[in-house]
Structure I
Amino acid sequence: MAEYKIKDLETLTGIKAHTIRIWEKRYNFLSPERTDTQIRTYSDEELTLLLNIAILNKNGIKISKIADLSPQQIAQKVWEIRGKHTVDNSTELLILSLIELDEQLFNTTLQKIINERGLTGAFINYLIPFLDRIGVMWLVGSISTAQEHFISNLIRQKIISETDKLDIPDSFDNPVMLFLPEHEWHEISLLFYHFILRSKGLPTIYLGQSLPYESMLECVEKLKPRVLVTSWLTAIDERFILNYFANLIKDTKDLPIYAGGFQIETFTEKLPKEINRISDITVLDQVLKAI
């Protein structure tokens, strides 16, 4: 069973720690354990309860009224809201779908956001914060590898589905070539880059996960891309990443290279100046100028 500190609950639920303490004292919603140093710790069940309370409160039910409900009544009211939820409830519902491995809830919630905000708005305003919160849950040991894979694959499927709805370019001459290096399997960011570029009508070739370096160079020779786009998330030796990009610049004859991901952020100051860092999606607009 995971143990959350009150700051973790604040991050995961969006409810301020000060408010959680007030609710805890006034309404006895939660009964945290305390460490030897008197730090509050909370359980998975208390996280789920707080998420449900947040959903009810966002839907106009006063905290004093919620306090009069039993846990079963709270769950029933949340169940009713789930069928007609608004985007405002989406963050809590996404986390609940992860905890409960509820594919239907996740897909319904995400599709509602996409219908109202588009995939770009959904990704920036909801999925990125959601993935950050998954990181918190991973660190405190509250989700398993299976749960992380479950939700990552659902996100992956949704981005691919939305990309498939876009028009296929008439010509693929000198495309944007997207790939992950051979150690990298986390492709959600790269899939999103692909969606953004294809939505702008650019010819794109998506080569996916863990592409061996020599195979990548063969594709460069064959496809004659104008731009390379990649993403690096997995922790990697500093010497390896610096050598990789130094060789990439040399072997691709100074093709424009765009790279995003946590490892790019980590080594920004040490990477060759020729590497264009994807700090946000507006950077991808620069790719248009290179086509």
Structure II
Amino acid sequence: MDKFYNESFCKLETAIKDLETGTDCSIERVETIINIILKCLSELKEYVLEKGFKNIDEEIHFFKYQKPAIVSKLIYYNAIYKIETKKPYGAKPIKKYQNNELKKLKRYFDNNLEFYKYYRTNNSFIDHKLFVRGKYDIKLSLDTFYFEADHSFSTSHDYKVAKIIANDLIQVYLEDQLHHTAYQDKSTDLPTLNWTSSKTALIELIYALHSQGLFDNGNADIKVIAKTFERIFNIDLGDFYHTFMELKSRKINRTKFLDSLRESLIRKMDELDEK
């Protein structure tokens, strides 16, 4: 399963990246991306129904992490498509519209707070109810979507995980649009900041900030933080999780960049003290 999934996911991400950098019309681009994701899911479903899973643990892993990673892309791009095609005219109506979309995300968060906590704290004690096909508990805040879904390729909460991942990305998109509108209203052209140190250094910094819970009271997903830094500093971090694993596996000096930051800051302070 892992080999087939990883190949499918890598192929999907490459196709999406190529479209995002090579197509001018955003609406047409999103339509094409949605179709590519649907094709990927269809192939994945066919594989799962034919091959099945070796054991319950593999099934849980697939429906808790792997399938939601793809479905979240479908939810995200479909949401962007709707947002852009329904967007009104005029700066003030657009701002109000985008803020209302953000409020919808907040309502979903509030309505599913307990599951957010369960998922984001990496709990697993009821995974056998949430991420195994044919198992569900009506008391566990089920979406109506589940009862209409194909239960041969769905569990009670895999879609909800995908929704959480997608909503984080949709929030980043809407906030970026609002900031862009605000800058335009103020006729402010901010200079572009390019990250000129190594990608590894920035990834080390991002994980350090995430580990301290400095964004959204510790609730921000690492993917959202990384995507935000990519946008701000005009850099593609690639497979940042793999890079973090390499940092983690270092025998010595696992926080090389952070240590150098500390040394540079202290040196700067000392220099100012001497003046």
Structure III
Amino acid sequence: MNVFNDLTAYNKYLNLTTPLHPLMDSRVCKQAIPNFPTSSDEIQVNLYKISLKKHFPGDIKYGKAKYNTENGLMLFSEPGQVVSWDALTFWDGYAFVFHPDLIKKHPIASKITQYTYFSYEINDALFMTAEEEQTITWLFTKIHYELVDNKHKANEDVILSLLNVILTYAELYYKRQFSETDNPQTSVVSKVKTVLQRHYNDLSTPVPNLPSVSSIAGELHLSPNYLTDLIRAETGKSTISIIHNYIIEQAEILLLQTDLNVSNIAYQLGFDNVPYFSKLFKKTKGISPTEIRNQGNV
């Protein structure tokens, strides 16, 4: 697998000209995309990338879902992401790529680690309103022309200030996007519980493993971080707490309705560590599995 640690090598792979600046580059998508290889095996890119994509022709496909958007969207990726493609979709907009060294001495360096959207997957795109797109387009345009006009002499403080505003707005826009999932029919917590119900559809037989945030996110075609941020916006809780609460509810049913001992119940539910199961049960319910059973026998 090809690994790219600098902009020059990455641009060369994409058939683009030398970066406008040693640590950052900005491209107009409709001009850059025709140069790209039509397909690519997996590559690892150890750079940050922020894309503003707009003016899509008809439906677009991300992950396993299709979307129709009249407005633009944004995608973010962090160093270490592995990507590949077998077909190119053409769009307008901008792509801003920068090396981690650009922000190393700037306050953005500590803030960017808190923006979980950099580890979202492609089908977790930020879909913007018309007003949001207008704001972000202006900011990308200012960055682009600062680089085009001044190249390696571009004012890094100006660009980092504009980048900081883009990232701050993205955080706000994602919160807006999360809030629009509060319709009970599309509740993400309901979808998670549906996946858990399938996993534990037959309590009479052991399940092979415990469900995880990653496995559930995969079934819902979301990244783990995006799923957790959706759930936190909806309930104030984490995904793992939703999973644990569901599993412990199933454990309580088995304790009260069967003669299985605590160890067998733990294995039945996918635990391979009985003390961990007992500890989690007590943490969730406030009392131990044995005490729950004894209460049921009173």
- Message: I have -22500 for helix-only ellipticity at 222 nm (-39500 (n - 2.57) for each DSSP H run of 4 or more, over all residues; to 500), calculated from one of the structures I, II, III. Which structure is it?
- Response: II
- Message: Comparing mean count of other Cβ atoms within 10 Å over residues 90-97 across I, II, III, which structure shows the greatest value?
- Response: I
- Query: Can you tell which of I, II, III yields 0.05 when FRET efficiency 1/(1 + (r/R0)^6) of positions 146 and 210 (r between Cβ atoms, R0 = 30 Å, to 0.05) is derived from it?
  - Reply: III
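Since every read-out is calculated from the coordinates, none of them should be taken as a lab result. For clarity, every value in this text was computed on a predicted model and none was experimentally measured. Cβ atoms are built from the backbone, for glycine too; each structure is taken alone.
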